[in-house]
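Laboratory data are not the source of any read-out in this text; all were calculated from the coordinates shown. Just so it is clear, the model here is predicted, and its values are computed rather than measured. Cβ atoms are built from the backbone, for glycine too; each structure is taken alone.
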Structure I
Amino acid sequence: MKQRKYGKTGKMVSQLGFGAWQLGNCNKSEWGDAQQDPIRLVHAAIDQGINFFDSALNYGQGASMENLGKALINKRADVVLNTKFGHGPDGENFDPNTLKDTVETSLRMLKTDYIDSVILHSPAIELCNGENPLYPIFQELVKEGKILAFGASIDDHNSIDELVRTTPSNIIMPLYNINFQDSGLAFKEAAEKEYGVVVKVPLDSGWLTGKFSRESTFSDIRSRWSTEEIKRRYGLQQALNKIINEEMTLHEAALSFILAQSEVSTVIPGIKNEQQLAANISASKKVMSPELERKLKAYYDTNIKSAPLGW
């Protein structure tokens, strides 16, 4: 597994990481059953070279983080951990007075004495301004050795720009994929300041695997899509297949397109079982031609930019 620099932490991370939402598996209405013992799944990922894991307190009402902590007993030194602040089992809470307690809770659940990075969990753009009292507290946590770095999980280039320009952070987690390229406008600026860039939702909630059709229905979190949205997404999927042609599969193109962006540190698809793990590892090893990368950026500009998809 190839590795890339993770911001200013001094750590190297596998270019394919592990999105651990599914490890919680206590709310099957979100993403469905994880389909496999979570500890065995984490161990399988580590054995195959994955060393970056992302979780949050609200994933499975805390079960994701607890399972990850159990899985990393005697393996903590081999991995890089990212967690989040701002959403927990009781809902949204960005109160600076709760930040340190939240980090302490995360440390206990993960059974570790430090976390490599802690980021704000989908904050409003106002919280991405360096005047916010959260940032001095983050800096205190760094000085105390509780965390190595901090930043935010944010989805648009304006929020990333605000964070990069005004705060002492150096980690961003943008929603970025073939169908969501807006955040990529801020990648160069972030890279110039040595930010670690962790890409979430790389497969567009499954659409970029090619497994859905215009008749697909959903009972989990993806039930938010209307019939019209599903038909549009299917049409886009068909357009992508024609662009990619025989160079690679849609799944392979989805991950290799992201990894073609040199600013990206790691990409974190959700993984339910060892079959998905193997498929993601295989897809991440493909290298996209510069010509196909240009075509996929042109596809976004032509088909999506003026009428963005809803997540």
Structure II
Amino acid sequence: MNDRSTHSTREAFIAALSELMEAGHSIVVVFADTTKIFKAPDAFLARFRDRIFDVGIAEQNAVGIAAGLAACGLKVFVASYAGFITMRACEQVRTCVAYPGLDVKFVGANGGLMGGEREGVTHQFIEDVSILRTIPGVTVVVPADAHQVYLATKTLAEIQGPAYMRVGSGRDLMVYDSSVSFELGKIRVVRDDGDDVGLFANGYLIRRCLEAADRLHALGIGARVVEVHTLRPLDVSGIRTVLGTTRAAVAVEDHSIIGGLGSAIAEVIAEHGAGRLARVGVRDVFPESGEALALLDRYGMAISDIVAAAQCVLREPGSAKYEICGKGF
């Protein structure tokens, strides 16, 4: 697939939501002056005008309204920016929705550096997954591309309780073709070239892991590329299987290395047996704005960084080469 082949994850969400609402499900949606960023068509807004609530730039209010609607027996989707849901309205998500276990699904746009190239640090959200992982009972999903978002939306509509789905900028690179399914709570082994290293990833970075696997193969290193699109419920059994059949692991995410996918893999290693892990992601800094793919390279998520992390973690601990391998892997 061409590296520039794109389709909007935001539009995919709206397409799935429209079909669900058309089918008669008791679904309503709350926007926070975000109908335009989600590219909600005028026909959609007119067709469901009695089931769409746009509260303006007031995310805390949006979550409070969503909680009230859910308490009345409705299934509610809240669509806004990832960071505004998880930071500006964090208390409302925790106390008004998660604590009572209400059926509210949060959809956060501009997840990661890939999402914030136009608006800079205030709209680049690299903390959202880690924040939601600390709140009990919230399903957390990071689909790979637009079609996976479409399928994940329909899947989340079928389960009860709070959930969060991360989507991108609206110019999102494709990972899979439309024949690939989505199974909540299960890892997916995308490619298996051997048992040297497991490359765990989600979102678009799965594609970079596949390219890294090619380079590693040329170096005589067999990589297993594993998608972890569901951070809660985490497929601990599946992750343990990969960890138990490979020599080491690399976690790759468009997110802070603190609290996200890398931390989840580290927790499995710590609690269920020995293992070695390198984390590839944003390393405790506020990134600059810029062209999306270039930002990934600048902040340590280049294909070469994934290869270097794999080589690093496979070396013996304590060796000189291990100690100096770059970027704090």
Structure III
Amino acid sequence: MTDPMLQVTDLHKRYGPTTALAGVSFEVSTGELFGLLGPNGAGKTTLLSIVSCLLEPTSGEARILGRKASTRDKELRRLIGIVPQELAIYGELNARENLRFFGSLYGVTPVRLQCRVDEVLAAVGLSDRANERVEAFSGGMKRRLNLGAALIHEPKLLLLDEPTTGVDPQSRNHIFEEVRRLAASGVCVVYTSHYIEEVQALCSRIGIIDRGRLIACDRLANLLRQIPGVIRFRVPQATARLYERLRQIPDVEVNGLDGPSMELECRDVKTALMQLIALLNEMQLELTSLETSEPNLERVFLHLTGRALRD
């Protein structure tokens, strides 16, 4: 990993007797797309609020390009773009006016802002709707403009908090493409979402936060290795002899023999499946049903947290 854009070190945040963050530490590099997963109330929004200089921690610190994040540091905020869960745009203004307003708040010069507004409208696919009032936009268009407002000042660090909530597939895909382009251009992106498949598709490295603690933080491939693949099958003539032969297959665990239904856990589903088929052919046993389940991020999440993401 290159020198970190974002460093979070032993971050704690308490609200009276309630602990929102309990010693969170991680780093994110320039140009990296980092995913952050956690159930509701896990501490994700509190963490992003501290990183974006909107909230002070109880202890620990977050640093951006080596500079400590603080609610008093207005200059550091100019390096950060944040897309909040709730829409932060004005319905009575049109798209162009919204971007001009947010650009002026960030101190973008008038000459640069005129050019930048057109660039952002094109990036979020709203050039042809630039002069329409936002209150008439679809949900997906509003979400894309919400992203545009966070990009108008060309931030170095982009924080995305549930950026695709309630959007149509076309708008979601457009947001994905823009996020990937930004990371490729060198922007450091932290992406949180309730949609685990989004994080798996977009992010090369992922942190899982639960009850205020970072319980896992690794590359996707390494996280997936934490749980096995599963092969479930049925053979009408299942016997103890079959069970013994299955136990001899390397790197395979047989969960049990339950009548004709059996289940295997394995690190490599494809290899284990070929070995299973070869064994059944050798023993002349008929396969009447087959189901495979490869490791995925949702299964890893449930394995680590023990609960669904939306509880």
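Have a look at I, II, III and say which one yields 16, 11, 9 for semi-axes √(5λ) of the Cα gyration tensor in Å, for residues 15-54 alone, as calculated. Of the options listed, only II reproduces it. Using distance in nm of label points 7 Å out along Cα→Cβ at positions 111 and 215 as the calculated read-out, with 5.5 as its value, let me know the right label among I, II, III. Traced to structure III. Quick check: 4.3 is what I get for distance in nm of label points 7 Å out along Cα→Cβ at positions 47 and 247, calculated from one of I, II, III. Which structure matches? Label of the source structure: III. If Rg and Dmax of the Cα atoms in Å is computed to be 19.5, 65, which of I, II, III is the source? Attributed to the structure labelled II.
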